[in-house]
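Visitor: As structure tokens, here come the structures.
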Structure I
Amino acid sequence: MQASSTHLVLIPSYNPGASVYATVASARAQWAPVWVVVDGSTDGSTEQLQRLALEDPDLHVIVLPHNSGKGAAALHGIETALQKGFTHVLTMDSDGQHDASMIPEFMQKSMADLDAMVLGVPVFDASAPRIRVNGRKVSNGLANLVSGGAGIGDSLFGFRVYPARALAEIMRSNPWMRRFDFDPEAVVRLCWRGVRPINVPCKVRYLTQSEGGVSHFNYWRDNKLLAGMYTRLLLGFLIRLPILILRKLGLP
């Protein structure tokens, strides 16, 4: 297990069920500290996480009173991390999809290039729903278009390391990125800011309900949210296009 005073693992969590305990344990086996931001959960996981934190000084649990969305929970954790002197956060989902054994590799790549963001590129197994796999291809294509061909390996995968201050400054100045739109909009806006993506393949597993898998994705609501997000990002891209072209050409 590795420890850091600059890089922490941040896990936004909303009604994940019992799977969150294994997620936290696997993350703690790889890294310290690990923070969980409980986003208004009502499934009883809050109390157990707090008990675990009492027994583990490298586990910190932040409890938000109401569900505000993944992006809002992540921003709360990032702002608190900045106040404590941390510079980078690795976000991962609480439902056990992400491979915690990859945490050290992602952190090491971030520490070697502090100005970059390290993005996980999912390697799917047979458990992945085909509609989700195919749908993200559309999102990835749009993300690379509106980022000016920045080379975003995957726009939706939530296992990634962010430069905390850059992301916090972007989110403070925008009212969006608070719910399911957080992951794709964050990488595009960071690319606009000049933060380079480093893409790293990472296994992902979709748990069945019998395995404790929980999904809060709503196809109508969240796809509508993504459609609105890409509309405003396209407008933002067109405004920034001259700057992005100059950057591609290596000109000031």
Structure II
Amino acid sequence: MKLVRELCEAVAAWPEVTAIALGGSRAIGVADAGADIDLYVYAQEAPTLECRRKLFVPRATRFELDNRIWETGDEWTDRSTGVDVDLMYRSPQWIESALSRVLDDHQSSVGYTTCLWHNVKTSHILFDRCGWYASLHAKAQRAYPLPLAAAIIAKNYPLLRKAHSSFQAQILKAVDRNDIISINHRIAAFFASYFDVLFALNHVPHPGEKRLLQHASQLPLSPASLAQDLNQVLLAGAACQREPLHSLTNSLIDDLESLLSARKA
């Protein structure tokens, strides 16, 4: 894409920049007409605000400079194409540590454990000043560590139903007090851990929050009724319906348990 090439050429000229990678839906070939351009800029220090402002303000219809809510980044809508652009700035040490945490140390999180690994693994290298990112990208292509899958399942699976303060129990308590905000929050947490387990048992890095059902449907092991059950959970949550939520979450967990048993066999 012409815009990507132009941005890459401009950003690569900044002396602080070590590497640039294209990530997101455009990198994995599932971008639709409204897809953003996600560019990951690796630098020991983020380029100066003035330098960044000069790059995109002349070409933006609207913009946000130095957003630090998630990762440090600049976002804007390109005037000539109408495409949204997101430049995210990362230090090489930070991303190396994030990958080492899962690939070498096999540390799990509550949901989304392997998303950064997936990001690096599937990104396209656009600029690599000294070959550092090529080495990191090569590391990300390694086979899924079995101890990592075990750690993710051990942390996240009990949170679905078995743990004393499981997400299922929290959802039902929220229903009992007619707390619609809490219901929504706990359902989201339930699915964060659910998909972390599902991708781990398939030994596939978690792709992130977007198009999860599409990605899950392509897994070798995935519940046949996942999309239908998930949709029904969301509807029952919005309607604050206790019995359907109890039954549907049990069904989802039972299906996942069957897959885990099949994997062990």
Structure III
Amino acid sequence: MSEIYPRFAGKTVLVTGAGTGFGAEIAVRAAQEGAKVAVHYRSSRAGAEHTLARIREAGSDGILVQGDIGSWDEIRRMADEVFAAFGTLDVLVNNVGDVSSEQMNWNELTQEALDAVIDIDVKGTLLMTHEFGERMLAQGHGSIVQVGSTVIVRGSARAPQYAAAKYAILGITKSYAKAFAPAVRINTFAPGFMETERLLNREDWKNGRREVLLSQTPMGVIPPPEFVAGACLWLATDEAAHLTGGYMLADGGFNMVGA
């Protein structure tokens, strides 16, 4: 790992879904860089408490925020709690997302699976951006980073609803980037495959898919989530001050989209 700089000294950061996986690593990385961190979770309280303990081990502090981002009322309550605790919020990382990991083929789609992904990935991301962005606009500054996916590049024969939802996040990002400029910047960060616990336990991952993807990745590695957390947070730094409405991949060269 490269040296960690205090890019968020004196700043406040909220990370959704920070009890496990990539969200936990983003929260800890923000703390290592000097931020106070609000750790959001819906049901994994033990995981969120562990993340908060790691934040304190990193020499910072934070709070736990529980709520269902599928509910606007709960999002308003969470916003009230975060602004009451911190007084201000500099950065929101919308990391929560349903990845439909239990679905292995498009023909396994159910109404429940579709509704769950749309409620969390689309409605949840839009409402979090709307509510927290409006408050950031009122305070005169802020940055929002949506955790998207590279699935939008190739689509997904496994879970079309997941690809559709992640593509919708680009529309949310661009729309609110226009609405909230220049005070509040909004961008989407798309990590490629990361070896989270959830991915490592997937049947297809254990049965050859990992090796196939490795062979197609120029950087030759499927990294742990902490390896790309710093790149995600870069979008919220002053170095990215002229970047809004953008989409940034960090996938080891697997997709190589662009002009």
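Values in this text are rule-based calculations from the coordinates and carry no lab data. On a predicted model such as this, the values are computed, not experimentally measured, just so you know.
Visitor: For helix-only ellipticity at 222 nm (-39500 (n - 2.57) for each DSSP H run of 4 or more, over all residues; to 500), the calculated result is -16500, so let me know which of I, II, III that is.
Guide: The correct label is II.
Visitor: Follow-up question, since we're still on this one. Out of I, II, III, which structure matches 48, 42, 41 when Cα extents along the principal axes in Å is calculated? Walk me through the numbers on the way to the answer.
Guide: Values: I: 53, 39, 33; II: 58, 39, 28; III: 48, 42, 41.
Comparing all candidates, it corresponds to III.
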